[in-house]
Structure P
Amino acid sequence: MKILLATTSHVSVLLLKGQFKYLKQAGMDVHFCSSYSELAERSVLSEGAVFHPINFSRTISPLKDLLCLFQCIKLLLKLKPNIINVGTPKAGLLFMIAGFLTGIKIRIFTLRGLRSIEMTGFIKSVMLMMEKLSIKLSTCTVCISPSLKQYVIDEFNVIESKVYVFGKGSSNGVDLKRFNFNNIDPDRVNQLTSEFNLDESKITLGYVGRMVNDKGLRELIDAFTSLGDNAQLILIGDIGEEDVLSSEYFDKININKQIHYLGPKSNVEDFYPLFDVLILYSYREGFGNVVIEAAALGVPSIVSNIIGARDTIIDNETGWLVEAKNSNLLKNKLLELISDKNRLLEAGIKAREFATLNFSNEQVWQDQLFLYKYLCTPS
């Protein structure tokens, strides 16, 4: 059985880590396509898969997109895969078109979120059309969270039997060997606490993700700066290229001694144990992997009550839901929690159990493999 997995950007190969190897060991001939980078090529080859670069444009670029469509068609005619499974908007649309035109019988569109939700005007109409067409041309759609699945069924008029979710959600699960509570090193925690001049007597709030507006960072910073001197905030992530946080907010970060911006970190598992609570206050999410990573290490989360993100916690047990885009509501929840550390500790214990029982890599991969075999079985 030959499968082609694809994403628009080479960066997304990190969302599939371990998956190529698992499918390869299950006897599948595994291929991957995305834009080129040495890291992507190295990652794919190290797991025994074959890498095929196509330099997709993330933005709308008619001539380049047409060229990429021809490259997708050429690749499918060459490989003749039994299954294509493609995520992210641009690669998803082009490969669904190419797969339809070349007669690929099993075309899976993996929906990692809906970019159209936060867009307006003409660009929203275009993105919505792309999402709907990708779903229409697929033979089935995989949504990475239950609430995203329900939204697609309700709003896009898709038959429920055509839409799948693996387990309780996530596109690749969480690596419980890497994010393992029992492997937390107290000496490493103490080292980082000292290195970044953290105050152990204060509640530590944490954020991991791109430093962009639609992650709710403006509301988080506004809420935090109104808390007084009762907490400290750690921000981890790169600045990104689109929707970047304004210089006004970077100034607020830089002048506040209780906010520690550490930049991007590849070893985030070392930093989660510094947090008493993680905050993911996004405007849109397909799921929210950082929440289950933190949970696996015993850290509860405050999450915006939006599609996808709400599926990463059990409200008032493993974390707390707060309506999005409201810094006052977020501030009130923070004030409520930073005065009760025992409540955070209790939620952390439940979060760890929730993550380990429901979101391991192996559970997601097993469900994927089952779907692939099911779809390839003659009816």
Structure Q
Amino acid sequence: MNYFNDTYETSRKAFLNSAARLREKYPNAITDSFAIDRENEEGLFIDLIYLPATNHAENLVMVTSGVHGIEAYTGSAIQQLFLNEFILPDEKIIAHSSFLFVHSVNPYGQKYFRRVTSRNVDLNRNFALSDKLFETENQAYAELNELLNPSGLYRKKPAENLRFFLKTMRQIQKKGIKTFRQAILQGQYHHEKGIFFGGKAFEPQKTIMEQITCRFAKGHKRLVLIDLHTGYGYRGRLHLIGMDQYPNPAVLEQLRKLYPTEKIEAADKDSGDFYKISGSLFEFLFQRCTEEKVTVLPIAWEFGTFDNIKVRKSLESLRIMINENRGFHYGYANKESKKQTLEAFRQLYYPDDKKWRQQVLQKSKAVFDQLLHQLEKSNQ
């Protein structure tokens, strides 16, 4: 079955059809939808299906897609795989664990093939318990603003890659690669047209995701959170990325038991490749559910697309993001510049390569099967 779609509407329809088949089989299943309307446009929704365990359940497995809108196309395909090839045919899976699938957290971004919301907000920099988040300073980003957020019509030029590479390498030589990476990816709250903008206030998704999670996590002891992403990492490889710091080492140990054959790449500032971010969804849910006495085991499933662990590829990815953002806000000098920019951006987050897509589904299937096995062992 082909789970990959090319429009928000067909992706949503496929998810809703899968949910409808599950409701026919499992009468206790719950579906719900939450409108995320923007001015003069309707039809954008966060959708969910909740499948309660048929017996007592300590675990709730929550699978989210599309925090970064364009990444929802792959996330949706993975969710449909789990629903149609695991839960639909095998009712034993929900005997002792409940499941919650949240589809397209950022439907605007999915529909328009952007990572951000209609207000240019990176949702994974917009979740927190307190609005003090928006007072966060990122002086190092401000120093790079001219490089990261050029203004004016974007025109693709010869040797553009080389010029950008030389500019950024000069900054890296000044600041060091870790500081440079941290400055950009942490998130920022002052440059509204800039990349990695976390907003001036909470987006509607903050309240919606909080309500959804608290509603369905109630009565469970553990929330096993899987947040689906694409972009970072070796092409076709699954990277399991944890929190930058786990307050309780037991949480990391429990995650390692759930994924015994996979490396968990904790996103801490000393790990070399990773970085601390402000306002992430799963750190917010970790803190929020801890208040409700629910142990949260959060992990991001990140499928690499561009081999951008390497410095050169990492900088090329950054250049693609910058060009797309500039073109969106200031326009393009010609049709060819727009076409090439949007195509490069799409391939960075949603490759059309059949081999890559097959790798994603095969790996997702193997790791989810392993996760279910480990959950069953913990219930015995």
Structure R
Amino acid sequence: MSTPRVLISGAGIAGNALGVALGRRGITATVVERAPGPRTGGHTVDLRGHSRHVLRDWNLLDEVTALRVAEERMVAVGHDGNELWRMPAQDGGIVADVEIGREDLNAVLEKASAADIRYGEHLVATGATATGVRTETSRGHQLDADVLVIAEGTRSSLRARLFPEAKSCYLGGYLALVALSYPEEFGGDMRVFSAGGGVMVAIRPGRVQGMALVAVRAPQRPELTNDTAAQRRFVAEHITRAGVADKWYVPSVLDRIAHDPGFHCEELTKVVAPSWSTGRTVLLGDTAWSGSALTGLGTAMAIMGAEALADAIATQPGDLDSALHAYETKMRRFTRWSHADASPSMLKRWAPSTERQARMNALVMRTVTRTPLRRMLTRAVRPPAWTA
């Protein structure tokens, strides 16, 4: 029986993880990626659920954990920087006990991948054939495959074209990221400042430099898409409107919003797709099931999904339609877990509308984190068993 030909659109974590998982089973995929090279930057990501078990099976866990970010705890602070409450890193908790820079993790996966990765090239046309999919790339190449995997991320243009029934549900706000110098006095903390006005500012450590996150609750603004200058103004204006522009470390964050060339701002959206495959085309990672950065589970789900899809393809190479069905059946069990925190109410907890709401939130968290009730802060929804 011939080895299945697999074409992957997207060289992010999901696409590169699939390249690793397929390579372990003797399948060399082709990956096309619109970007001219590996993407740099990005925020720290969490290894939760069964993702560490998968990485251990791939013999990559030691290499990945060697690059982990030393984020010891989350500490909420007030206007003057005084501590309101703290929560240590723990398995299933608010702060994961294994965190790594997105760029570092993707580099490890790409190095371990057996795939042929073609940067600066993307798919411009696709069509079904009797045995799979025929595609044309932006460089005029024709690529035939038995399975086409779309792993382009939450805002996938290819998904929009081939899976029109898939919906992106707006969760009520935006998340902006900027790099900045991590204050030594924070001592490994992720510090969070939330004082009302629908804005939260957090500073967390990184392996090389720190990262500031700004969450903004606001009506959806489609005109911000792909307009970096407008995004910078939008975030800065909301910080100013919230009355915190001169508080805590916010002036430094505002400076980086204005000047950081790596500034990134994204809508917080959840992806809901009735089906993850049509013919021999299948969705993977955030393209299929994104719960947004609110969940902290996108990376774990991408790694788990890549292993599930590769295993299904390798197990049923002569019946790929059944293989795609088996993959979807397995991973659908995890969406309740991965979408549990994907809601506007979760964003409102972190970025409350008023100072009174912020004080009430801090009081509740201070009470819970200083008593045995702390275990309530671990995830109420646990992932299903991986082998079921």
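Values quoted throughout were computed directly from the atomic coordinates according to the rules given, and no laboratory measurement underlies them. Since we're looking at a predicted model, the values are computed, not measured.
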Checklist entry - Between structures P, Q, R, where is mean projected area of the Cα convex hull in nm², for residues 140-347 alone highest? => result R
Next on the checklist: Tell me which structure, out of P, Q, R, gives 10.2 once mean projected area of the Cα convex hull in nm², for residues 108-211 alone is calculated.
Outcome noted: P
